[in-house]
Structure 1
Amino acid sequence: MAQPPLVSVVVPFLDAGRFLRHAAASVFAQTYPSWELLLIDDGSSDESTETALRLAERHPGTVRYFEHEDHANRGPGASRNVGLRAAKGEYIAVLDADDVWLPRKLERQMAVLEREPRASVVYGPSLYWFSWRDHPERRDFVPALGLGLDRLYTPPSLLTLCYPLGPARTPCPSDLLFRREILERTGGFEESFCGHRALYDDVGFLVKVHLKETVFVTSECLGKYRQHGDSIVSRVTRAGQYMAVRRYFLEWFTCYLAAEGVDDPAVLAALTRARRPLDHPRLHRGAVAFRRLVDRVRDVRQREPVATPAVGRVPFGDLRRVTPLRRRKGTGLGQLERHLVDGFVDRHAANVRGSVVRISEAVTLAALPARRHDAVVLPHVLHRVWELDDALRALRACLRPSGVLLVTVPGVVAAGDGDDDYWRFTTRSLRALLERHFSPTAVTVEAFGNVLASVGALHGLAPRDLPRRALSHPDGLYPLVIGARAVADNAQCA
């Protein structure tokens, strides 16, 4: 049997004695068998140097230790580049010394790159990990990236969609896996991002990736991003240096785009918008103040709807009635709900393969065979189940390891006229329910629809009756449909 491609795992560290062993242990726990671990010492003065040397001594050939000349501190970018130059693998993954991977991280992401030959980089969401402390100040959560998931992005689309030029999140660096060949095009990490500027070390690399590479963004959460007061984010925030670091980055990126001859109008426009608060601070402050004033006026009007327009003058039009335009019949989906449910399932089509079962009746849940299916699609069934925990226990048990449950539930919708319409959900309640039976890192929840879509659904309207924005703009406060994806891990399926 052919040996799987080698993955080089690059871990830079500086005084990471509390965490380095945990990061290394998460690499040793990987189900993917072919990897090497490169530990790059960035001038540590604590026990982490000894920890790294001991690991390299115990695992020769698998673990290698590196340091800068004279044990100097040169920053994370220079340290990562040491690892990149020494890497022997066709694929490279980076892992921060204070983060950890879940056991199937490399296996799952390598499967993506093998399945998607056009993609040179893969990443997804990470768990923001507070519970590593005995008394965490917050609950662990997986923030949405703000992107369409389980799909390819060709360059430079992610550059204008993602931070620091767009609204979507960038991934944690510990979630990146990429083909070695991209280093010839991107040039690796920027070594000038050191000290407080190290806040943008990974961002400097990612903007080059987003500019030049095809990226697959997965929905799977495969790592834990440790939250603590000694992180670079915390240190820069406490020092009040964020804007200075951002200015340095934008100046560097402006020069980089000019040197690369980039003339894409969308990229240059996004850069201009990002620079505006720094290039024109007074104008920006005035614009921010004006937007806040508009928001306050809007809030007042929403809190006091009788003030304007006048009483009895709200232009309800055809909706000025106490009965719906089209009355809901039975427990089936309305047309607007079906449109959003089908869109959710289509977005996750990559997960619906192998042995798949689509369940439309609650009575069939108890009869599901154990460990039989790779995917279960459950559109708008849970709200008709009285014993929710029993149902989810059966659903989890019927999934094979890494099997996927796709579930949708109603938000702001009318009650059905049957005897089995029990529940309505919020994004928070659905997540809490699923996390009783699946790992929190394996659950993602999304809201679809808004107040206009929900009003349309209450009146029995169809997608053609509403403007396109009513279906494309999600509002978690007034969701018409809530969708969730949950993945069963090996321990749960044992």
Structure 2
Amino acid sequence: MVPSRTPMIGRLASALLRRSSSSTSTTTSSASAAAAEPPIGVVMLNMGGPSSLEGAADGVQPFLTRLFLDGEIIGLPRALQPWLGTAIAARRSPRIVEQYRSIGGKSPIGDWTRRQGDAMVAKLHALTSAAPSRPRFKHYTCFRYAPPLTAEVLERMRADGVRRAVAFSQYPHFSCTTTGSSLNHLWRESLRLGLEAQVEWSLIDRWPTHAGLVAAVARNVAAGLARFPAAVRDEVCIVFSAHSLPMLTVNKGDQYVQEVGATVSAVMDLLRAGRATLVPGSSGNDAEAEEGGSAAAAAAAQPVAPVRSPYVLAWQSKVGFLPWMGPPSSDVLKGLARQGHRYVLMVPVAFTSDHVETLFEIDIEYRQEAHHAGFLQFERAPSLNGSELLTSAQAQLVAEHLGLLPSALAPAAPSPTAFPAVTSPQYRLNCAGCVNPACRSVLRPARPYAKLRDSYDGGAAPCKAVEGSPWPTPAEQAKLKAMKEPST
């Protein structure tokens, strides 16, 4: 008998699609009735990407400049970072411009994030339509290095009167360099703009093993495998490829590597057990087409046969000369080819949509390397993009986090960020080597919160190992409020 967990995810996605389409008039009237109440803001945090090649604000060079000025992702000497970061961005820009030119002249991450947010909010309204408060939700795309930037988003929230917000990381796996940097910047900009007293915050800071995410990735793996002849499918090497991290970050205790591994293990467990599903006839490279974008297509998903293909987790997108987490995806491809493997499926993991790392690095560079190495067939599994399973998982996570998920749809095991949690339990734990006083902070938490580092001895004494703790100190607040330009 097929276990029930994955069919339940499919039923949830189908139910949400039916609810969101059949309850449009109800949702509209409820929204009108609650128009006096400001929306609950769902702030979708991500890195972002250039929307043009040469734009003064949204082009490739401004994107790279902001990235290389961020000391929490690119660890340059603090006194030299403004000069070095700007110089490195200028030097790298011409080559990166050509990469973006080859994939259409822009990053698709902004378009996909907005589409995911629209679908998530529609499903949230369907999920919470029976709640006594009939809450309204509004999603805000919030990028760290490209418009819409954090300050712009916060000003929109101020104009909308938002008083309650969920910072929802679109990196399913937590790293200090991604989610951590975005959150620290969110708190700094809130203080700089004088919004620290307006909005109460809570976080969905990670979701690496959420059943909906795992089912969505497993479905895309199945779609990728379906492109190979049935006779060779068991011989296909599945290479999960995630963005790498500097070993300096890993060795501080960053939790990203273990969380990516947890996702991969959960996906393969689902595939091995024959509990993944696939819409019959789907094997394209567009996750929205995989789902069909409709309740009918979601309902048509069928279990796939247990997957027997071997797999490996590899790491891509290394920058610079210092050691990064390995094995590198490029080396894995060449090594497998030397061993005689002739079929490979690359699976982007730790990404919720396509961007330059999938469309250029995997689809162009790694494809060429694979064919030169001797592979007979190279395929890339679809990215999540418009996956109905993904947006259903996002809606479920937010509703559960706010205590608004109907009991009939509640999972057997609540997620780590389920109500009444302000954050996941792991968020409270600083990396063992952390010396950043802002890390693991929550500005004006919706419920009582303290990072573990600042909670011992009753929180009466600052952490002696970290200067400037607990954060923000009065001096730091005054410094931020005096700034006219966004912090870095």
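A short reminder: the numbers here are calculations on the coordinates, not readings from a lab. Just so it is clear, the structure is predicted and the values come from calculations on it, not from any experiment. Cβ atoms are built from the backbone, for glycine too; each structure is taken alone.
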**Message:** On FRET efficiency 1/(1 + (r/R0)^6) of positions 126 and 230 (r between Cβ atoms, R0 = 30 Å, to 0.05), which of the structures labelled 1, 2 is highest?
**Reply:** 1
**Request:** Using FRET efficiency 1/(1 + (r/R0)^6) of positions 142 and 326 (r between Cβ atoms, R0 = 35 Å, to 0.05), single out the structure from 1, 2 with the greatest value.
**Result:** 2
**Complete:** With FRET efficiency 1/(1 + (r/R0)^6) of positions 38 and 358 (r between Cβ atoms, R0 = 35 Å, to 0.05) computed for every candidate in 1, 2, 0.20 is reproduced by structure 1
**Complete:** If Cα extents along the principal axes in Å is calculated for 1, 2, the one returning 67, 55, 47 is structure 2
**Fill in**
Highest-scoring structure on relative contact order in percent (Cα under 8 Å, 6 or more apart) (candidates 1, 2) is 2
